[in-house]
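A.B. asks: Following are the structures in question.
Computed from the coordinates by the stated procedures, all read-outs in this text should not be read as laboratory data. Predicted model only: the values in this text are computed from it and were never measured. Cβ atoms are built from the backbone, for glycine too; each structure is taken alone.
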Structure 1
Amino acid sequence: MAAHHLDAFLGYLANVRQCSPHTLESYACSIQQFVAYLGRTWGAEHAYDFARVDYPVLRRYAAQLSRSAYERSSIGTKLAGLRAFFRYLVREHVLAYNVVELLPGPKQPKRLPKVFDHEEIEKLVVQPSPETPLGQRDRAILETFYATGMRVGELVGLDAGDVELAARTARVLGKRRKERTVLFGEPAAAALRSYLGQGREALAAQRRGVPESALFLSKTGRRLTTGAVRDLVRKHLLAAAAGHGRSPHAFRHTFATHLLDAGADLRAVQELLGHASLNSTQVYTHVSTARLKRAYEGAHPLARLEGPTGGE
C-alpha cells in the first residue's frame, strides 16, 4: 500500500471536508507517527501496509503512546486521526473494514472550560488604547469575541462587508464553510464603529496596491492571522492579569456560559455558536451548574453546615 493514500486523504480533508489547517496538520502528524511505528516494527518496506494492521498491533501502539508519557487527550487525538484515515480507506475500497473503530480511546478526564467572570471582561476590554489604530482594532477584537462567541478562524475570516452595524449582526463562515449570522450589542458596535471610522482606514493606508477586504488588519494593512490574534489577546490578558493559560477560545466559552447563566435557551446558544450537535453545547450547562453551586455554597446560610450526626 503506497504512501499516496495519505496525500489523497489530506487532499480530501482540505477540498471536500474543508477542514482547517490545524486539523490537517494534526491528522497528518498522527498518521505519520503511526507510519513511523509500523516502519520500526515491520521494516521500512512495510510502513504503509495498512492492510496488515490488526487489533493487537493497535493495542501495542496505544500502549507505547501511553508509556511515552503522552496525555490521554493527546492519545485520543492521535487515535482519532487514525480512525478518520482508516474510515477514508474503507470508503475508497482500499480496506475491507476499519479496524481502528475497535480500539476505544482513552477515558478523558472531565474538564470544564475556563471562563472569564464579568469583572475580568470589563477590565480586559479597556486595556487597548482608544487613541491609536492598533488599540482601536484590539478593542474591537476583544469586544467582538465576547459579544459573538466566534472562533479565532471565523474572526480573522471576516470581511468589512460582513458586518452590519445598524442591525448589529455579522455574517460568519464557520466550520465546513457553514454560514451563520451572529449578533452583538452596543459595546461591540461602538468599538467596531470607532475602528472602522478611524483605525482601519489608517491601517489600510499602509498597504499599497489592491485594497484588503478583511475587517481586521495588521499594522502593514493585511488580513490578520490566527497566530497574530492569539498573540495580541495574550498580551492584553497579561496586562489585565486576567488569568494564566487562557486563549481567545476562552471568550467563546465565556459567551456561552454567560448566556446560559442569564437564562438563554440551549438551542439558541447552539445556533449562535454554530455547533452542529447539541452535545457540543451541553458542556456549558455543566459550567453554569458549577457556578450556581459555588454561588449557593458561598451565600446560603445553611449550605456549609454539616448534617445531623445522630438522632433520637
Structure 2
Amino acid sequence: MSRRIGFIGLGIMGLPMAKNLLKAGHELVVYDLSAKRVDELVSAGAAKGESLGDVAARSGLIITMLPDGPDVEKAVLSPGGLLEAAKPGSTLIDMSSINPLISQKVGRACAAKGVHFLDAPVSGGEPKAVEGTLAIMVGGSYDTFANVKPVLDCLGASVTLAGEVGAGNVTKLANQIIVGCNIAAMGEALVLATKAGLCPETVFNAIRGGLAGSTVLEAKAPMVYSRDFRPGFRIGLHNKDLRNTLEAAEALDVPLPMTSLVQGMLVKLVNDGKGDLDHSGIVQFTEEAADTEVRRKIDQPKEEAA
C-alpha cells in the first residue's frame, strides 16, 4: 500500500534509502540542506519540502536520517521543527544512529503530542542502503512497528523489533562495538602478516573459511589490501558511534575497554585528516605504528616482490 512519507536527511545513506521508497511506489516529500540532493529526488518523482514543518504537515509518516543526536533534537524539537507541525496520530521514525538517551527524550516529547515514535538505526553502509538490504534495529511499541514494517521492508533485508524506544540504538551501538573491534583486529592481523613477508590476500583466503571468518572480514580485508578506502561507512561516523557508545556505557556503569581503545584509534585518524575514509582505514593506525603498508604482493614494485 502506497503511503505519503516525509523524508529528512539525504546524505550518503538517506539518499539511496529515499530512492528505494520511491521505487516501491510511495509518495515522498523530501527536505535536506543540500538543494542538489533535493533536486535529485524531485527529478526521481519526490515532492520538495519547503521546511521541516512543511514536510511534517504534509506527511502522516516522517523518516529522519541525520548525522547525530543533536541534529535529531534540533530537527524534531526546535521551534518550527517536525514535532511542532506534526499531526497527532502521525508517526516519526528516526533512522539516525544516535545516543539511545536522546532517542528516549525525543520519544517522550512525541508521546506528549500524540505522535508515535520509533528509533530504527541501520547497519550495512552505503552498498546495502543502495540495495535495500540494510539490517534495521527498531525500538518502540509493537503496534507502531507492525504498522510501518511494510515501509521498513522496502529498505532492509532484516527488520527487528528489539524492545521499547531506545532499544534500536542500544542494539546499533552493540553492532558498532563488534564491527569496530573486528576491523581493528583484522587490521592488526594483516599488518603482522605483511611485515612477516606474507601476501595479505593469501592470508585472507587461508583464514576466511575458519573461525576468524566473518562478514566484516569478507567486506573489509579486500578493501585494505587493494588500498581502496572509498567510504561505505566513514571513520568519522564510526568515531561518533563509539563516542555515543561510551557515553551510554558510562551512564549504565559498564566498562568497555576494547571499545575505548578502538575509539582512541579513530580519534587519531580523524585528527590526521582521515575521517572521510572508509572505516576499513582503521588499519592505517597500525600500519603507521609498524611502518608497514598492507598491499597485495602483485601490487608491489618488482624488486620488492622478488
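A.B. asks: Comparing structures 1, 2 by distance in nm of label points 7 Å out along Cα→Cβ at positions 44 and 132, which one has the largest value?
C.D. replies: The maximum falls on structure 1.
A.B. asks: Once percent of Cα pairs over 26 Å apart is calculated for all of 1, 2, which comes out largest?
C.D. replies: 1
A.B. asks: Looking just at mean count of other Cβ atoms within 10 Å over residues 180-187, which of the labels 1, 2 belongs to the structure with the highest value?
C.D. replies: 2
A.B. asks: Assign the value 20, 17, 12, calculated as semi-axes √(5λ) of the Cα gyration tensor in Å, for residues 124-211 alone, to the correct structure from 1, 2.
C.D. replies: Among 1, 2, the structure yielding 20, 17, 12 for semi-axes √(5λ) of the Cα gyration tensor in Å, for residues 124-211 alone is 1.
A.B. asks: Computing FRET efficiency 1/(1 + (r/R0)^6) of positions 100 and 148 (r between Cβ atoms, R0 = 41 Å, to 0.05) for each of 1, 2, which one ends up highest?
C.D. replies: Details: 1: 0.65; 2: 1.00.
Once FRET efficiency 1/(1 + (r/R0)^6) of positions 100 and 148 (r between Cβ atoms, R0 = 41 Å, to 0.05) is worked out for each structure, 2 has the highest.
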